[in-house]
Each structure stands twice: as structure tokens, then as C-alpha cells.
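Scrolling down, you'll hit the structures one after another.
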Structure P
Amino acid sequence: MAAETQLWINGEWVKAQRYVTLENPHTEEDIAHIGYASVAQANDAIQAAQEAFLTFRETPAWQRAHILRSVAELIADRRDELAETIAREAGKPMRAAKGEVNRTVETYRFAAEAARDIRGESIPLDAAPNGEGYMAYTIQRPLGVVAAITPFNFPMNLVAHKVGPAIAAGNTIVLKPAEQTPLSALVLAKLFKDAGLPDGVLNIIPGDGKELSEALTTHPDVAFVTFTGSPRVGKLIRAQAGLRKVTLELGSNSPLLIDAGFQQSELEQIADETVQGAFTYNGQVCISIQRVYVHQSHYDEFTQMLAKRAAALRIGDPLDEKTDICSLINQAAADRLKQWLDSAVEKGAKVVTGGHFQRRVLEPTVLVDVPADTQLRTEEAFGPIVLVEPFATWSEAIAKANHSKYGLNAGAFTKQLDHALEASRKIEAGAVLINQVPTFRVDQMPYGGVKESGTGREGVRYAMQDMMDIKMVAFRSSAFHK
């Protein structure tokens with residue numbers, strides 16, 4: 001019988017108002033009955049977080065760091081178990097799930113280090129004529145209650161990228177995990193409790209995003225909103241949040257540029273990295289490679305290299321260590337992707353390899369001649385599909401990369417320094433990675449986008465900057481005259 005989960009509010013398990021069945025995306029079997037919070041319970045969680053903040057904001061940095069490091073070690077001790085949880089509820093292949101757990105450990109360790117290193121600066125007020133006789137400095141203070149809304153594709157590490165910086169900065173949190181992946185978040189309740197986190201600092205309320213989003217973004221005690229998900233929902237959250245600080249990570253259709261001048265062995269290596277960057281976790285990664293622009297001198301050869309590698313990926317159960325590709329997150333995702341693929345083919349796109357569905361599983365797919373007005377070119381596929389297109393000049397390649405409403409990560413392989421510098425200056429993205437695929441990310445780097453890819457930055461220290469206010473303090477040395 002599938003287990004029944006509860007809500008975590010103010011350090012206690014609370015019975016939910018209703019329950020929704022959670023299924024394994026690959027096997028479609030029931031794995032849990034998830035307790036969903038009502039709006040009233042969301043308000044209870046926010047109130048608990050606000051009350052906890054009044055004391056937690058004064059918790060010394062060493063103690064916050066100790067809690068975060070303890071959580072990191074507790075997660076490390078349960079790597080295999082937690083990876084299996086991710087694999088079962090997210091349908092993520094086990095190797096990728098284990099990699100996510102390892103990154104989660106690192107994210108909390110980075111947060112522990114950052115908690116010890118919050119600092120301000122001295123301000124030379126005497127640089128202005130009326131600033132003489134003052135000593136001034138800044139301090140950084142936590143904002144208050146952080147409302148965190150997380151996606152399904154990295155259900156443990158993207159939670160860590162919100163929870164870790166919030167606690168490191170001295171804030172409290174109300175976390176609403178994705179409907180598809182609540183188990184990886186709920187496990188944090190006991191882990192943080194065992195690590196010594198005070199009650200009310202972390203509250204976890206699975207639920208319906210449409211039902212809870214307004215409470216989480218408009219409640220007067222919510223000081224900061226951090227969301228990872230679709231641009232449509234991100235725009236709604238931005239509108240609801242008003243003057244609150246908001247960080248939005250809204251996805252992409254990441255481009256990869258491959259210049260002329262590579263030897264065959266070098267192209268082989270780029271193809272190896274491209275197939276990983278395009279098809280890891282079935283392409284359900286915000287910075288998954290979706291568009292590949294290859295110099296015309298390499299186009300035919302590289303396309304075949306990529307197709308050969310894509311066709312060799314193994315489809316199977318996510319719990320099998322040998323699996324590369326498995327089910328998309330749900331039937332709706334599969335139906336959408338099939339519609340987009342069929343539409344592109346009807347308009348003239350050619351399938352080099354893949355293109356076939358087995359229920360929710362799409363074979364790794366490489367397309368060429370994809371028309372500019374298709375959704376696979378203009379939208380985020382979030383599936384195992386990559387488009388390949390030739391270019392004649394480097395400037396043309398950059399223009400093609402920029403022909404998108406998104407701008408999260410971009411990658412560019414080139415041997416020419418001037419081309420590398422031109423790409424770094426002109427590609428419109430939050431990160432431009434030279435001689436690397438756009439799917440590259442380490443957890444201390446600034447991460448976020450431009451255009452419809454969002455606002456603000458994650459990466460522990462960068463997220464913390466948004467989760468704190470700068471307060472200036474000035475001492476007047478000669479306030480009273482005899």
C-alpha cells in the first residue's frame with residue numbers, strides 16, 4: 001500500500017486537507033498519497049515562519065553554518081536511498097539521480113561556508129564635502145520569510161539552491177515543491193530537525209500551485225519569492241508579488257555554437273559532450289542543449305556523429321544503472337512534445353534519428369531543416385530533442401543563437417580567440433561558456449538568465465545577496481558642541 005505523507009509546519013507533521021496520488025512516471029504505478037496543503041494551511045506555514053524569524057535572524061553565523069554542514073553530511077550518509085527516491089518520483093535515471101544527490105551535498109556545504117562570510121564595507125562619507133566627521137559602514141540583514149516554489153527536474157538540488165542560501169542568510173522558509181516530486185523535499189524535514197534547525201524555520205507544504213501561489217506571493221509576511229518554472233507562471237508570480245524581491249529562473253532553449261577548424265578527433269569529443277548535454281535526464285534540464293549551430297565545413301560530419309551517439313543511448317527503467325533515457329515526467333509532457341514534433345515534421349523538418357514514442361518515452365531525437373516558426377525552435381522543448389543547423393560565418397552563428405526569447409546559458413566551441421571574445425560579448429545569455437556545452441553548471445557559480453529566462457541569480461552567494469537587505473550605519477563624531 002502506498003504511503004501517506006503529511007505537511008511539515010512549525011516543526012511538526014500536520015494532517016493535510018486532501019490527498020493526491022503520486023505515480024512513478026516510468027512504470028505509472030502508485031508510489032505515495034501526497035498530502036496537499038489548503039490556502040489556510042499555507043497561511044499557517046507563513047505565520048510559523050514569521051514567528052520563527054523573529055528569533056532565528058539573531059542566530060549566530062557559526063550556528064547556521066553548523067546546521068547546514070550537518071545537513072550536508074546527513075544527506076551524504078544516505079546517498080543511495082535519496083537517489084532512489086529521486087529516480088522513483090522524477091523518473092530520473094539512477095546515475096543522474098546519484099549525481100544530483102552529490103551536487104546537493106556540495107550546495108549545502110557551499111551554503112555553510114557562505115553563512116560564515118557575510119560582510120559589509122566601510123563607506124568614506126568624507127568623500128563628500130558635508131560628510132566630514134562621520135564613520136559609516138554597511139551590514140547585511142536577512143529579509144524575513146522566503147517563499148520557495150521549486151520544479152520537478154532537480155527535486156533535491158534546486159530545493160537546496162533556495163533553502164541553503166535562505167538559512168545561511170538568516171531567513172526562514174516556506175517551501176512548496178513541485179506536484180510531481182514532493183518526496184525529495186519532504187525528506188528534508190527530519191534531516192534539518194536532526195541537524196538542529198529550530199522549529200518553524202523550514203516549512204514544507206506540497207500542494208496545487210494554482211491554488212497556493214497567490215497566498216505564497218501576496219501574504220504580507222512574505223518578504224521574498226524565489227521560483228523556478230515556466231515563463232507563463234513566472235510572469236504571474238511577478239505580477240502577484242508586487243514590491244517584494246523576486247528571483248525567477250524560467251528556462252531556455254540553449255544554443256551551442258561549433259566553429260570551423262576542428263580535427264575529427266576533436267569533433268568526436270564535442271559530439272560526446274553534446275549528446276550528454278542534450279539528452280541527460282531526457283532533456284528535462286533548463287540548460288539542456290536544444291539548438292546546435294555548426295559551421296558548414298563540419299555540418300554533415302558532426303550531424304552524423306551526434307545521431308550515431310543519440311541512437312546508441314539505452315532506454316530503460318530509471319532504477320537500472322545502465323539506463324540513459326526513460327519516461328518523460330508525465331503524459332501531458334509526452335503529448336505536448338509529440339504535437340510539437342509532428343508539427344515540425346509536417347512543416348519540413350527531417351528526423352535524422354529517433355522521433356518515435358513508446359508511451360511516455362521519446363527516443364533521443366536529432367532533427368535538421370527545422371523551420372524557424374516551429375515551436376521546437378521558438379519554445380523550450382524540455383525533452384530529448386536537439387536541432388542541428390549549419391552556418392557560414394561566426395557573426396551569423398551568434399545572430400542565430402540570439403534569435404530566441406530566452407537567454408540562460410549558451411556554449412561555443414572555437415579555436416579562435418577573437419571568436420571567443422566576440423561570443424562572450426554578443427551572445428545574449430546569463431552565461432556564455434567557451435569550449436563547453438551550455439549544460440555545464442557547478443553550484444557556486446552565478447546562474448540565471450536574461451529576456452524570458454528570468455531575473456536574479458542563483459548560486460549560493462549570489463542568491464544570498466538577493467535574500468538580504470543592505471543597511472547603512474553612520475556615526476557622527478561631533479554631534480554636540482560645547
Structure Q
Amino acid sequence: MRISRRWMLGALLGSVAAPALPVFADAPATSPRPMRRGGPAPVVREAEELVAEARLGGSIGFVVADAATGEVLEQSDGALPLPPASVAKAVTALYALEALGAEYRYATQILGTGPVVGGVVQGDLVLAGSGDPTLSTDALGDLAARLRAAGVTGITGRYIAHAGALPAVTAIDAEQPDHVGYNPAISGLNLNYNRVYFEWRRAGSDYQVTMDARAERFVPKVSMARMQVVSRDLPVYTYAAAQGSDNWTVASTALGKGGSRWLPVRHPEAYAAEVFQTLAKAQGIELPAAQLVRVRPEGAVLASWESVPLRLILQDMLKFSTNLTAEVVGLTASGAGSLEESAKAMNLWAAARFGIAPEFHDHSGLGGGSRISAADMVTALVRAQSTLTGAELRGLLREVGLRDAKGREQRNAAVRVQAKTGTLNFVSGLAGHARAGEGRDMVFAIFCADPERRDRLTLAEREQPPGGRAWAGRARLLQSRLIERWIAVHG
């Protein structure tokens with residue numbers, strides 16, 4: 001089975017101002033329908049009618065503005081702060097591009113604390129991470145090969161894994177179920193988006209289970225993530241942390257004949273260290289069990305692996321909505337010592353840069369506590385256009401097709417929407433640019449949220465909440481209908 005980096009991603013990923021509409025003059029909440037020569041224009045439904053028809057409950061805020069001037073063309077509850085979900089990643093991308101630059105690369109290095117004599121490092125060997133969110137098992141395999149090509153065959157000292165480039169975070173959002181792969185730990189040494197591949201097959205009355213760190217070319221088994229099949233109905237999964245290891249159990253009644261899924265890794269530095277040890281052994285380099293450190297030892301670089309440029313990392317992040325990538329690039333940009341402090345630093349930057357007042361608590365939007373108004377989101381996108389990072393962001397946003405009556409995404413060459421989507425339980429957002437042919441270029445943000453309904457969910461319901469899929473479908477259809485209206489009325 002060949003698994004590419006994009007396949008893995010898809011399987012997973014001024015001055016401070018109070019929230020205000022980005023206008024320089026008052027704008028009507030709705031606009032008159034245009035009339036064409038020779039007769040009335042086709043019927044264009046009012047925004048209020050579209051919102052009522054969606055039957056979402058909770059709150060809905062939207063703003064659409066002229067991209068060139070910032071003039072608001074239409075809005076409803078635009079100043080109301082609402083959860084952005086993964087739309088927050090668009091702000092994170094702007095933040096990281098400005099702080100780090102589009103060509104920034106992460107480096108994962110192998111250091112030797114002493115000279116290499118006869119192929120043997122006279123001292124410690126250090127696997128030193130920089131936080132690379134895209135580091136894969138294949139990359140570590142190539143790094144091991146580079147180390148062997150440099151003439152290294154052994155060491156006299158310790159094998160050390162350094163993960164102190166970023167703060168250690170056990171999970172992005174503590175209110176998510178333990179087993180969801182989109183909520184992994186964060187470390188200065190990440191691997192495979194900090195997910196491990198769990199596979200099971202029935203063997204008589206029992207099951208054969210494996211835990212591995214597969215990528216496209218290498219599939220090493222791991223022992224730091226362990227799974228036990230238990231005879232029970234619920235819960236489907238349980239998790240317990242141990243020193244440097246992840247201990248899982250799974251209900252036998254949930255397994256069927258066989259299957260697989262990605263599970264989050266809570267000790268990513270131990271995970272990466274074990275996988276590199278295995279891959280180094282395949283190159284003839286024997287390493288002892290790793291010692292994990294937060295302070296980077298001094299040493300000569302013996303081999304190195306670099307990520308692709310940040311702009312490509314962000315392009316994948318925006319397309320596949322990988323939460324780990326968003327948190328890592330945000331933490332790297334801020335240099336803060338915790339995720340909460342890093343989010344605060346991004347809030348301050350957004351306030352100074354765009355004159356808005358968001359309240360992000362992370363960089364991915366995974367946590368339900370973050371808030372931003374549609375007005376502030378539009379202000380940021382409009383004002384960012386005058387900067388190099390803003391122009392870069394627009395090119396990184398993916399093309400979003402409008403939905404048909406059955407909720408299917410349709411590609412329409414006549415209407416181009418470049419935007420970031422966002423989805424949580426009973427939260428749906430969409431923000432970006434819309435344009436029909438050579439018509440007006442518009443910037444918009446639409447946030448739909450029912451936080452009270454979200455908060456009533458039990459932990460067991462949060463992966464697949466009752467009514468959640470239908471609600472999200474109606475929200476996405478509303479977003480498409482609003483954009484169609486704006487194209488017809490203002491485009």
C-alpha cells in the first residue's frame with residue numbers, strides 16, 4: 001500500500017479596536033435587486049429568507065465587502081464574535097508568513113558530540129528536532145541513510161532525542177475524545193502528524209493487532225504505542241499514558257473481521273526516537289534506547305533533513321486543515337512557551353496589524369473557545385491584500401465549489417471562490433474571496449454556530465454527534481446560497 005504525504009494529510013489534516021464592521025460609511029443590511037433592461041431581473045432571494053430556511057438555530061454572522069475598497073456590501077450580525085473553527089488557520093497562515101517568511105524551512109538534524117573515529121562517534125548521537133510538522137517516516141529513513149553515507153556505523157555514548165524546540169503539549173484540545181487522530185500532541189520532534197497506524201485482523205477467536213509508523217516507503221512497527229483487545233461493548237477505546245508510551249485498549253465488539261485507523265500519539269518525541277532507531281539499525285547503525293531531553297546538546301551536524309518551504313506547508317495545511325501543522329507554525333512564529341500564550345501573541349499581532357480584536361485560544365481553531373467576528377475576519381483579509389503575505393495567502397487558499405440542492409460540491413468556472421472552510425460540531429465557517437468572471441472581487445466571511453447545542457454533547461457523542469452531519473450540510477448549503485446571492489446582487 002503506497003501512502004503519499006498528501007494521502008496521509010487527507011486521511012487525517014494599527015491599533016487595538018473593538019469588533020466593528022470594516023466600513024468607512026454605513027451600508028444596508030440587504031441590497032435592492034438589480035433590474036435589467038427590458039424586464040425584471042431573475043428572482044434573488046433575500047438573505048433573511050435563506051437563513052431561516054437553513055434551520056440552524058444558534059447564531060449566524062456574515063459580512064461581504066468589496067475587496068478593493070473594503071466597502072461593506074451586505075452584513076448580518078457581522079460584529080458578533082463566533083467560533084471560527086478551521087477558518088482560524090487563514091489568520092495563522094498570515095501570522096506565520098509574516099514572522100517566518102514564505103521560504104522558511106524546518107531542519108531535523110543528527111548531531112555528534114564528539115569526533116567520528118573509524119566510523120564511530122566518540123560521544124553521544126543526537127536526533128535534534130526543530131518542530132517540523134511534516135516530518136515523516138520516509139524522511140527519517142533518508143536521514144538514517146545520510147548518516148550511514150557520512151561514514152557513521154556506531155557510537156560510544158548515548159542516543160539522545162531533543163524535542164525542546166517547541167513546548168510539549170499533550171493534546172491540542174482537552175475536550176476531544178482520546179482516540180481522534182486530528183487532536184494529537186505537539187512537540188519539538190513530531191512524526192507522521194503525530195499519528196500511529198493501528199491495524200487489526202481476526203485470527204480465529206482472537207485478533208492480530210499491529211501498531212506501525214507507516215509512510216510510503218517504510219513501515220516500521222513501534223512498541224511505544226500498544227494496543228490490547230478487550231472483551232466489552234463500550235467504550236470503544238480507552239487510553240492511559242505511561243512513561244514515554246501510549247497504552248490503548250479497544251472493545252472487541254467494535255472490530256469486526258478487520259480494519260485500520262490512525263490514532264493520535266501523545267509522546268511524539270519517544271515515537272520519533274524509536275522509529276529512527278529502527279531505521280538506523282536497517283542501515284547497520286546500532287543505537288541504544290533513546291534518552292529524551294529538552295535542552296539541545298552542542299555537537300557537529302552529521303546529517304540533516306529539511307522540510308519543503310513554509311508556503312508549501314501552509315498550502316497543504318489550508319487544503320487538508322491539519323491541526324498539528326497550524327499549531328506548530330503558530331508556535332514557531334511566536335516563540336511562546338505554551339499554546340495559550342502563543343495564541344495570545346497572535347491576537348496581539350492581529351490587533352496591531354489589522355486593527356481587529358480576535359480571541360484565539362489556539363492556532364488551528366480546534367478548540368471551541370476561540371472567537372472572531374465576520375467583520376474582523378473580512379477586515380483582516382481586506383487589509384492583508386496590501387501586504388506580500390496577504391497576496392501569498394490568496395494563492396494558497398483552495399478553490400471551493402458551491403453546493404447544489406443535494407449538498408454536493410459543484411465546480412463552476414463562472415464563479416471562483418477561494419476560501420478556508422471550518423467545521424466543528426454545530427460550528428461551520430467559510431471565509432475568503434469570491435468573484436464571477438470579470439465582475440467585482442469580493443471578500444466575505446460567514447460563521448454559523450450553535451455553541452449551546454455543542455456544549456450539551458457528551459464526550460462519547462463528540463466524534464459523530466446526533467444530527468451533526470445534517471446540520472453541517474445545511475450550513476454549507478446556506479454559505480453557497482449566500483455567495484450566489486452576493487454574486488447576483490453585487491457582482
Structure responsible for 22.9, with mean count of other Cβ atoms within 10 Å over residues 244-251 calculated and labels P, Q on offer: P
Where is FRET efficiency 1/(1 + (r/R0)^6) of positions 52 and 428 (r between Cβ atoms, R0 = 30 Å, to 0.05) largest, in which of P, Q? Q
Comparing distance in nm of label points 7 Å out along Cα→Cβ at positions 148 and 260 across structures P, Q, which is largest? P
Quick check: 25.6 is what I get for mean count of other Cβ atoms within 10 Å over residues 284-291, calculated from one of P, Q. Which structure matches? P
Label whose coordinates, when helix-only ellipticity at 222 nm (-39500 (n - 2.57) for each DSSP H run of 4 or more, over all residues; to 500) is calculated, return -9000 (choices P, Q): Q
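Read-outs: derived from the displayed coordinates by stated rules, not from any lab. Nothing here was measured: the structure is a model prediction, and the numbers come from that model. Cβ atoms are built from the backbone, for glycine too; each structure is taken alone.
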